[in-house]
Structure 1
Amino acid sequence: MSNPEQLGFSAARLQRLTEHYQGYVDRGELPGAVLLIARGEKIAYLRAIGYQDREKQTPMKVDAIFRLASMTKPIVSVAAMMLVEEGKLDLLAPVSQYLPEFNDLKVGIEQADIVGGKRALTLEPQRRPMTVQDLLRHTSGLVYGQNGDDLVHKAYVDANVTDRGQTLAEMVTKLSKIPLAHQPGRVWEYGMSVDVLGRIVEVASGKELDAFVADRIAKPLGMTATDFYVREPDLARLAEAQPPPAGSDARMPPDVTKKPLWLSGGGGLVASASDYLRFTEMLLNEGEYGNARLLAPHTVRLMTSNELPPDVGYAEIARRMGDVGPTPEMGQGFGLGFAVRTAEGHNPLPGSIGNFYWTGAWGTTFWVDPKERLIAIQMIQTPANSGGPYRHAFRNLTYAALTGSEPAR
């Protein structure tokens, strides 16, 4: 680890991070955390705080393994773009070119019977086909069932489309029987788009998704703990969430000690902070890390630019996401696998135009600030969707400690 002062950070201000997160642990709010801040290719701050498993009183270690949840999406998006670079995948092609079951997908328009009070779906054809680009930027019309109570969202829940006991092919079959919530390209709604993309990676590459990620991304970058489950020798490194209070209905992270059938491209990977640092350094360096080049510079620039149409609509979930929502109100858009900051002054959290980032349901978060050559990674495990306050604190305290420029390379 480098001297933080030489990298433009105040050591005293970085200490606030340690004290703040120790406070979370001492108050019983978080079991523990691994926090990592780098500038360029040098680590300015790396701390393991609290417990890896509070129930067992296991101290947190810097090499602890965490469930990435939706921080899986950028990795699978990179896998897809590698296939685009090889001519095996076309962003503008219809999804049905790779997944024929999606050929006749309809869009469900909900109608209310004013007299009877019942709701029903009217089905209409797609005005244009769902494309691979739509999957990468969440304009496909696919959703997450738990994010709404209309008939399309309910159909996802009823079909159990996120069953860890299914294959990706079986998941696609389930989704092919449920109408889309929106016309492709018209509305940004967070959902199962990258899970479908993971199946397309399999079809286009001829490899199962876990094998592609292992051979083409994890191995070249040295991401030794990254997989869809925690391997036997690494089980002692697994970080666990703190159980919620009695009577809470908060969803807890899944069991990742055994390989699942469902290789979720939207949320199934586990990794350590140092693994994710290697991945984000590759992106900061426009596709290159060490002797490995995964993507060309122009591809990374394309992925980390706002890809949303100027007249795109936003589902309610985008507003509920607050500071991470890719909305004009937050000065943000969405690229191919990442949200992207597009404007100064809209977002309440600090950052630069060009920041790209994402976050996970179990508390993990990261961002890359190319202007400052800054990478920040927070690894925590919480019950579902309760990580917001920690994400806010991490970003505020990180930028508060950044008081100088990176030294010339």
Structure 2
Amino acid sequence: MKIDVKYGKGSQPTEIPDGNFIGTFYPKDVECLPPNDVISESIGNPIGSDSLESFLEGGKDIVFIINDGTRPTPTAKVLDALSEIVDLRRARYLIATGNHRAPTDEEYDFMFGRHYSDLKDRIVVHDGKRSECVNLGTSKNGTPMEVNKVAVDSDRLVIVTSVEPHYFAGYTGGRKSFLPGVASFRTIEANHKMAMNMEAQSLALEGNPVHEDMMDALKAVKGKKIFSIQMVLDRHQNIYRAVSGDLNRAFEKAVGYANEVFSVAIPRKADVVISVAPYPMDVDLYQSQKALDNGKWALKEGGKIIMVSKCREGTGSATFLTQLSSSGDPKVVLENLKKEYKLGYHKAAKMAEIMTWAEVWAVTDLDPEILSKANIKPFIKVQDAVDAVLADDPDAEFLVLMDGSVTIPRVE
């Protein structure tokens, strides 16, 4: 079986013997209407909210919170639709970076499209360590609720986001625009510490301490006028559904649509899972880890998971990499992580947990020595990794997740 494995903006041709190949699995194919139609219909029929025009009426400090360029959210298409009914320059645009770096020029073009030149002086980039944040109290889990002052002071907030599975928050979207989106570093660190809990998993909301903490962040801004536009994409990053209106009610409905797309049936678990972090989710090793975490659900115990990601900007946070490299024994790494938490340790913990029962390999542009020290076997080409598996086990069965960052496999 010849397949083209996504790699950066291109691909790597790879061949797996037919007898060893279970299949390539993607988010489900769904019918998508023209994006402007989907968004306009959603905005025109909001859930639990007045129309957007009525919502914005009288607003003197309108702020849009939008995702940064490492997310596939098609914000530019939303702005295209909105430009037909509102003056976009009435608002400011707060970029929900969380703890990510500021967007690049390429990412600004992706986020704003043809509107960038007209709106660039209206953009505010959140910085978790430097932006002025307002303390809104403490969550029931003890997290200090510190949110960007621009969002707190606004009299109208419009949230533009997308909803897909997330490896420890359950799902992206909704409340995630506040925490971690525009929260302080201290708040993000306290929230993400709870990702070390086993209850913090993909598709899990009830009993998930990370999700519950995020919901507390929303309660802290109770009374704030919020209108949301939440999209679910298909595997080609076209807009499948959009749900607008009340933040929580729209999120709940969008979660149902996300499950239709991203929860994918597989016939059985495989000896080897090739899980791809596609562009733009291949920005670095830190972000690409999501493909590993999703791929584990399709992997047999004792198997091998091969993460494929260009890692265009390197490893990302040095904190998680240092911990992952602290011992050649993943069990020791986990024990070390339990002693003290710093932001990024949850990534190392999720990766080390997989390493206790499976081998982790990776095809990246990273320095092979860096990966080897982190208990990851490095490769330059997917074919090289496939050949290495077959040389050791000619009968090994392979399964490919071409959009591993957002595909949740389940044995049917």
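Values quoted throughout were computed directly from the atomic coordinates according to the rules given, and no laboratory measurement underlies them. Quick caveat, the model's predicted, so the values are computed rather than measured. Cβ atoms are built from the backbone, for glycine too; each structure is taken alone.
I have 45, 29, 23 for Cα extents along the principal axes in Å, for residues 107-210 alone, calculated from one of the structures 1, 2. Which structure is it? Matching structure: 2. Structures 1, 2 were shown, and distance in nm of label points 7 Å out along Cα→Cβ at positions 75 and 179 at 3.7 was computed from 1. Here FRET efficiency 1/(1 + (r/R0)^6) of positions 51 and 227 (r between Cβ atoms, R0 = 25 Å, to 0.05) was derived from just one of the structures 1, 2, and that gives 1.00; the source is 2.
Here mean count of other Cβ atoms within 10 Å over residues 315-322 has been calculated and equals 18.4, so which of 1, 2 was it run on? Only one of 1, 2 returns 18.4 for mean count of other Cβ atoms within 10 Å over residues 315-322, namely 2. For distance in nm of label points 7 Å out along Cα→Cβ at positions 27 and 323, the calculated result is 2.8, so let me know which of 1, 2 that is. Computed on structure 2.
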